[in-house]
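The numbers here are math on the coordinates, done by the rules we state, and not lab data. The structure presented is a predicted model; accordingly, all values stated were derived computationally and were not measured. Cβ atoms are built from the backbone, for glycine too; each structure is taken alone.
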Structure P
Amino acid sequence: MELSEEIPITIQYKFVTANYIANILNLDVPLCQLPSRGALSDGQYFAAATPGQVGFRLFETKGDYITSVMNSVTHGPYMQLCLAIFKGVPVGSLKSFPRLALIGAQPEEIIHALDTKLPHLKFVNKGNLGSLICRRHEREYQ
């Protein structure tokens with residue numbers, strides 16, 4: 001869960017309460033039983049932002065949600081392994097990440113969202129490896 005990471009200012013969201021999310025989802029459950037993330041019928045996306053799901057980040061666009069997820073997972077073990085071995089992460093593999101699969105994120109949506117919202121990352125085409133997400137400061141993969 002993306003609770004404590006710093007969110008770049010390029011990602012647009014507002015902080016809302018769990019009650020707000022419960023009302024929109026028309027759920028009458030204890031707050032700890034709310035889904036921790038998902039899509040709303042109006043095209044907005046949400047993700048828990050505090051322990052116990054008291055507060056949520058509400059993203060106006062799918063792109064903002066995608067970049068928030070990517071901002072938090074770039075420090076995960078899979079990403080770190082790919083960055084160490086290949087100097088990048090295959091874009092195609094990202095759509096199976098649970099938080100991205102939940103909203104049906106496609107590789108082209110991931111590329112567009114990251115390209116416009118996370119300037120510390122770049123995309124490199126590596127032939128049979130496909131498109132990789134790399135740190136902008138990384139030396140080119142040989």
Structure Q
Amino acid sequence: MIRQAVGAIAKRENGDILLVEKVKWHDKNGNKINTTAEWDIPKGGVKSEDESLQQALIRELKEETGSAEWEIVSQYDAKIQFTFPTSIQEKIGYKGQSTTLFHVVYTGNNDVFTPIDTEIKSCRWVSKENIVDIIAHEETKHFLTKYVL
């Protein structure tokens with residue numbers, strides 16, 4: 001089974017992009033498993049068939065940044081798709097993931113984010129010149145290089 005997910009390319013006027021530092025993930029039973037810290041764009045799974053992609057995106061942004069003050073600008077035509085390593089597949093119950101991405105802007109006036117979800121340790125804005133060096137996953141680097149930067 002392929003996990004359906006959503007992700008945010010949150011950009012500031014100066015071109016900086018928001019990244020989150022992920023330190024945990026969920027197994028198929030909902031247990032949180034510690035992992036090596038890695039920087040990525042805010043993203044996560046669509047929880048039910050009743051949740052739209054846009055609703056899932058705003059929920060994920062709130063969980064990962066502590067703020068619901070986001071405006072969806074557009075949806076990207078391309079997706080990030082990958083297969084999980086076999087050892088991960090067994091733990092999470094998914095063979096791979098297909099992530100629908102959206103361009104979003106922060107409409108709040110406080111740039112200090114406090115994640116609600118303990119999967120995320122911190123958030124930070126990163127310049128487009130440095131982002132590829134910081135992002136952990138090759139699929140995300142490729143997407144950013146081809147469609148965003």
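Tell me which structure, out of P, Q, gives -9500 once helix-only ellipticity at 222 nm (-39500 (n - 2.57) for each DSSP H run of 4 or more, over all residues; to 500) is calculated. Let's see the in-between values first.
On the way: P: -9500; Q: -5000.
It must be structure P, since only it matches.
Once distance in nm of label points 7 Å out along Cα→Cβ at positions 83 and 123 is calculated for every structure in P, Q, which label goes with the largest value? Don't skip to the end; give the middle numbers.
Details: P: 2.0; Q: 3.5.
Evaluating distance in nm of label points 7 Å out along Cα→Cβ at positions 83 and 123 on every structure, the highest lands on Q.
For structures P, Q, calculate distance in nm of label points 7 Å out along Cα→Cβ at positions 67 and 107 and state which one comes out highest. Intermediate values should be presented prior to the final figure.
Numbers: P: 2.2; Q: 1.3.
Result for distance in nm of label points 7 Å out along Cα→Cβ at positions 67 and 107 over P, Q: largest is P.
Say we calculate relative contact order in percent (Cα under 8 Å, 6 or more apart) for every structure; which of P, Q gives the highest result? Walk me through the numbers on the way to the answer.
Working: P: 21; Q: 34.
Structure Q gives the largest value of relative contact order in percent (Cα under 8 Å, 6 or more apart) among P, Q.
Going by mean count of other Cβ atoms within 10 Å over residues 19-26, which of structures P, Q comes out largest?
Q
Here semi-axes √(5λ) of the Cα gyration tensor in Å, for residues 35-98 alone has been calculated and equals 26, 14, 9, so which of P, Q was it run on? Kindly include the intermediate steps, with their values, before the conclusion.
On the way: P: 26, 14, 9; Q: 23, 15, 13.
Label of the source structure: P.
Going by Rg/Rh (Cα atoms, Kirkwood Rh), which of structures P, Q comes out largest?
Details: P: 1.01; Q: 0.93.
Top value of Rg/Rh (Cα atoms, Kirkwood Rh) goes to structure P.
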